[in-house]
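S.K.: Presented below are the structures under discussion, each in the form of structure tokens.
Just so it is clear, none of the values below were taken in a lab; they were calculated from the coordinates. Owing to the predicted nature of the structure, the values given are computational and were not obtained by experimental measurement. Cβ atoms are built from the backbone, for glycine too; each structure is taken alone.
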Structure P
């Protein structure tokens, strides 16, 4: 079938494939689950022709493609220019067309959804095309032709072994360092089962390595898409959330919740293993009075997202004690099924 014919068919199917997301979200936590929908294999990252693309699954064969000029976020994107493209699955082919209509950030309806807060985004161009056999083919409004192939990025610190002076907080053998959580005897992963867990030991200044996996919830939006977080000294939260392809806000993956956006949205697709590498210096206090802010440097999937940022105050959900006191490492459950592995810490 020719590309123009596929595009024509897409218009006929758009009304049928635009579905209302459910309130009882289908949730997938295993990449080998035989019930994973076709959408899962299509979502993800694509590269080619000086562009990067992130394909967001919006449920029931609906997608939004975010096309980045220069490459993927953290790997070439100019951090300004983006185009949004709508996608609908017809049999085994995703038919792509320009976005139109009234759209808003994270709207429930796929045909109202925008992956950017400003719609249309800066640099928006009109594209049509298809996704087939892990290749995006695009035809631009000025005759520009693009071919992008699917890629799978891995964090450079994934599976990194702890140094000799580290405390291995979780290595898959037991959860002796933790209060709460569940060790799955089959996968050897640490599960939140939707509830908080925290270290028995309290810490002050440290370098922390955490590996985590977000669930695949294509019908969910916003904070319902795998909400969790890492609480440094049980006081300052780095958000964990499936915000693949989105803006990268303080309440999205990597953000210092309600305080600071990450410098770039470095979130990988759901059901990917992802890494946080955090260098944390606690606040200092004198007789209960804070005299200097806590400082944090964070890499998400090996990409720098905070660089020595002074955290001005506690984040929501912090413990009651004064800033500058030692605290646990808390992994937030927030009624979401998060999985963790290979967690270690070096005290400073």
Structure Q
């Protein structure tokens, strides 16, 4: 089997750790919605098994998983077009995760930057799961023989590791079970920065709620946060080069371009030479018009947890139907005995 024979399939997932932000929306979910209409099979997951690499309150985890599912749907993901489910309902993730952890080399894991960033000086106190989760992330992708993975720049390293793991498994066992998935990094605002510090990524873990726009924020809150976003005293430039060394200005222009689905050049052509007193109200209006309906629909959906659970259950059945035969091939390749 050659790599070109793999069916084109997209997989991606987000941790249900609460406070889905504008960064998650522009960097991931908005692109998920576009891809579901591209003719390629799309699978989108709430990766609750990744969430527990640090301790989670059980009730909060359930609530946040449903909230993330509601956000997916409110943003435009259609459960009829895309497979939507929470990771823990499909056991192939955990089973393949262990198998691939036995293929993954320790040296590869030691080069992963996210563990170092999250653990800092407390590495000895971190869970084994937090250290080893890139192997589970590889299993998430390869359990479906996914060929494309939409990610932000900060996740590209994980897809590259997945490619290495897939290649090593295929080589070690003389098979062509796994494709080499391609990271998809595109769009104007694939990395949205903090509204309080343009040098830092917008994060749901930032202590300041004013640093981010939450997808649950109402219209007044969205407008207020944009009006109070940190800027500099200079007018907007007319060309991209003028944004150099102006991280806050660049961030707000990128957000405007992404929400309006235009280019940074077009935004600067319209607003170049104008002060933020003109630009911020325009951005606030644009953000409210785009995001407020999403937050309203999220609130409606989260008020119906049984319906969300039903949708996730159907999605898990569909995901299982794809992953189970692939896992069976893997087990056969490595010599495990299975019942017919």
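S.K.: Determine which structure produced the value -1500 for helix-only ellipticity at 222 nm (-39500 (n - 2.57) for each DSSP H run of 4 or more, over all residues; to 500), calculated from the coordinates; the candidates are P, Q.
M.R.: Answer for the origin of the read-out: P.
S.K.: By the measure FRET efficiency 1/(1 + (r/R0)^6) of positions 31 and 255 (r between Cβ atoms, R0 = 30 Å, to 0.05), tell me the structure among P, Q with the highest figure.
M.R.: Q
S.K.: Between structures P, Q, where is relative contact order in percent (Cα under 8 Å, 6 or more apart) highest?
M.R.: Evaluating relative contact order in percent (Cα under 8 Å, 6 or more apart) on every structure, the highest lands on Q.
S.K.: Follow-up. Upon calculation of distance in nm of label points 7 Å out along Cα→Cβ at positions 71 and 223 from the atomic coordinates, which of the structures P, Q produces 2.4?
M.R.: Considering all the candidates, the number was obtained from Q.
S.K.: A further question follows. To which of P, Q does the computed value 4.2 (distance in nm of label points 7 Å out along Cα→Cβ at positions 127 and 279) belong?
M.R.: Structure of origin is Q.
S.K.: Same structure again: Where does the value 13.1 come from, among P, Q, when mean projected area of the Cα convex hull in nm², for residues 167-310 alone is the thing being computed?
M.R.: Going label by label, the one that fits is Q.
S.K.: On Kirkwood radius over Cα pairs in Å, for residues 247-294 alone, which of the structures labelled P, Q is highest?
M.R.: P
S.K.: So, one more: Just checking, which of P, Q has the largest value of distance in nm of label points 7 Å out along Cα→Cβ at positions 39 and 263?
M.R.: Going through P, Q one by one, distance in nm of label points 7 Å out along Cα→Cβ at positions 39 and 263 is largest in P.
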